[in-house]
Structure formats: structure tokens, C-alpha cells
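Peer 1: See the structures that follow.
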Structure 1
Amino acid sequence: MKDISLIDAAPINYSRYMADFEAAVAERRTSGSNQTEAMLAYTKLNLTRMRRLNKTVVPGTELVKRVGDMPFKMTWLVLTEYWCGDAAQNIPFIAKTAEAAGNAELKLLFRDENLKYTERYLTNGTRSIPKLVVYRNDTGEPVAVWGPRPEAVQQMVIDYKNAVDNKPPFDVFAGEIHAWYTSNKNRDLESELLAIFRQIHAAPAAV
């Protein structure tokens, strides 16, 4: 099934996404329907994170070569929202990888504007983001999915949700997550993407 037919709102490229992100923060708004002060604060902080990462992230040579050597051109669709901290931490690296490889075009979709599409890529029944879906352009079929966060962070989230005793406030837990990202410097994300593209090279079948 060519699930791209389920997309309602048109995807945008990364330059447009960042420009619109800048405008949203300047106008004190975020993406989606939840325009609370908390979401506006998350959005402003995420823009700061992305500005920094856009300047500093550098994908490794092996990953770039592996992606660049794919036997077909690709479109990478990422589900996101401005307020999502995991999106802010991971998308700049994904964008730099696609750009450096030269044969992958990154497009971004807002989760809440594309719920029919989002429902195809749930995580344990939830609409967790970001979600990267890799398509081969010649057939229009998806060949890989990554997300919503590196496996180590996903386990932290699962453990937090399942915790009963001594559970810290969410803001404290979120701080721990972002401290992990700062320390990890996208190493786990790079390793997971490299594993995905090694597997595609070995057996380039649709997912």
C-alpha cells in the first residue's frame, strides 16, 4: 500500500520548516491545537535547541556513505510538531544526514494535520513523534521506519510511565532526557540509522 496517499496536509522541506518555526516563536504560537503557555515555552526552547544542533551536528562518514550508496533515490518523511523535544533533538541530525548523502530528500509533516497517516506509524498504540519513514522513490513504498527516539531514551520513557514509587515530576524527568541527549551527541541515533541502512542494503524489501 502506498500509504503516502493518506497524507492530508502537504509535507514541507527542512528550510521551510525552520523558517516557519522561527515565525511561530516570534508570533508566540506553536503547531497543533494546544496553544497553552507550557507548549509555547517548549516550542521556544526547542527552537533554541535546533538552532544550535543545525550548526554543530556532523553525521559520520560511514553513515553518509551507506545512505549515499543506496541503489535508489529516497524520500524521508518525518512526523513532527514544534513542541516536541525529541523532534528537536533528532531532526537536525536526520536533516544533515539526508543532505550529506545527496540521494535522500527530507520532508516534514505535522502529526496532527495528518492523523490518517500518523495512525499507520503508532508506537505501542500512541502517536509518539518524531517518526521517520524512508521511501524509495521508484516504487513509492516504505523501506524503513525509525522513531520516535533512540532506544535508550525510549526505555527511559517506558520505565518512567511504568514507575509507581519515587516518580519525579515530568519536568524533572524531561530534564534528564535532554541531559542524555546532550551527553550522547546523537551517537545512538547515528548507530541506529546505520543499522537500518545496512539492513536495507542486505535486503531492500518494503516494510
Structure 2
Amino acid sequence: MGLLFCLARHGETADNAARIFQGQAGSGLNRLGRAQAARLAERIRRAPPAAIFASDLERAAETARYVSEACGVPVELDADLREVDVGAWTGKGYEEISRLFPEEWAAWEAGLDVRRGGGETYAELAERVGRALDRIALRHAGEDAKVLVVSHGGAIKSWIAKLLGVSSGGLGVLAGVANAALTVVERDSRGRHRLHAWNDAAHLEGLAVDEHSD
């Protein structure tokens, strides 16, 4: 089997629900987000991971703690698993951004990988997340193990797109990552990857599931 990465997006936050770009800021989970995290924890508990890693942003770390408590596996935080830095877009909603940054907004809407608000590009994000996952893989070299990685929608999508050979400007070909959904990728001993599941939200049946921006 090799190493199995179970990539989970954090549960919903108030900013997600209000369609506000959080980037590397934002707060913890809202009521729905906590319910989503609990469902994720219950699913993962049935076959616990060897290790849990998470972005150090509050919404991801909080989601990871739900799984940690259910499985008895500690969480290790890694800043390289953070969401994309959207610079001056941080904390602003769609309407405000389209008014304040019309050229950047139009480019992003057209699918161009722009440095929003002076922050990161999606290509840079994919490289950063890839470095974190490479470090995790190195620590589990030679093992047949499953690890849970709790991160963010843009972070997961960007890295998966890179694996699939999708350009950073063509991310629209992939559906957005739902809050608390799972994406599963196998990595073999030669560093090759195989996508097993994308945006699996079966454990969230009966709860609201939506796509939100970073």
C-alpha cells in the first residue's frame, strides 16, 4: 500500500458561510463546522491513522483535535499546510474585493493564477504544501501507514491539481473541496502518487455541504 495520505479540509467557519476570504487569518469553527468535524472524527475513528498533521491555523487545528480525541492520536501542526495567503483580500467578501481590486478580481474570475492582494499564487501554494507532505512521507518511509492531514480547500486542491498535471490557472476543472470532506492519495516507495478519492463527503450526509473560496 505504501503511505496513504487522507487529506481533510477543516469544518465550516463563520467566514466560510459569509463567503469571506480568510486566507491565513480567520477564526475557529462555527456550529455546523463543529458538527462536520465530529462526523469526520467518527469516520476516521473506525480505522485510526498512524499520525495526524494539521495546518496551524485555528480552523484546521480545531478540526484535527476532534479526530485526535476520537482516535487517541496526537496532532502535529505544520505552518506549510496553511491556506493560500491572499494578502489584502484577507477578511473581505466578494463584493468588496471586486470593488477594491477590480483587475485582480477579473483575472482571478477568469482563472488566472494571480497574486491576490500581494499574497501567494496557487502554484506557490502547491509547492509549499508539497514540501510539508514530502517531510511527512520521509518520516514514514518504508511503512505501510495511513496519515491524516487536515488542511484547507485551496491547499488541497492546488496540490492535487499539480499531481494531475493541471495548470495552476486551470483549477476550475476540479470541483471545490467541501468542508470536512476527504481526499485520499497513495504514495508508493518510489514517490509516485495515485488518487483514490476526491472530495468524499459521505460521512456528512444530512449536514450542509458547500464549496467556499479560500
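Computed from the coordinates by the stated procedures, all read-outs in this text should not be read as laboratory data. Computed from a predicted model, the values in this text were never measured in an experiment. Cβ atoms are built from the backbone, for glycine too; each structure is taken alone.
Peer 1: For relative contact order in percent (Cα under 8 Å, 6 or more apart), the calculated result is 24, so let me know which of 1, 2 that is.
Peer 2: 1
Peer 1: Just checking, which of 1, 2 has the largest value of mean count of other Cβ atoms within 10 Å over residues 113-120?
Peer 2: With respect to mean count of other Cβ atoms within 10 Å over residues 113-120, the highest-scoring structure among 1, 2 is 2.
Peer 1: Right, here's the next one. For volume of the Cα convex hull per residue in Å³, for residues 65-136 alone, which of 1, 2 scores largest?
Peer 2: Looking at the calculated values, the largest one is 2.
Peer 1: Tell me which structure, out of 1, 2, gives 3.1 once distance in nm of label points 7 Å out along Cα→Cβ at positions 17 and 169 is calculated.
Peer 2: 1
Peer 1: Looking at structures 1, 2, which one was helix-only ellipticity at 222 nm (-39500 (n - 2.57) for each DSSP H run of 4 or more, over all residues; to 500) calculated from, given that it came out as -11000?
Peer 2: This value belongs to structure 2.
Peer 1: Among 1, 2, considering only FRET efficiency 1/(1 + (r/R0)^6) of positions 57 and 105 (r between Cβ atoms, R0 = 25 Å, to 0.05), which has the greatest calculated value?
Peer 2: The maximum falls on structure 1.
Peer 1: Kindly point out which one of 1, 2 the value 4.5 was derived from, the read-out being distance in nm of label points 7 Å out along Cα→Cβ at positions 41 and 73.
Peer 2: Structure of origin is 1.
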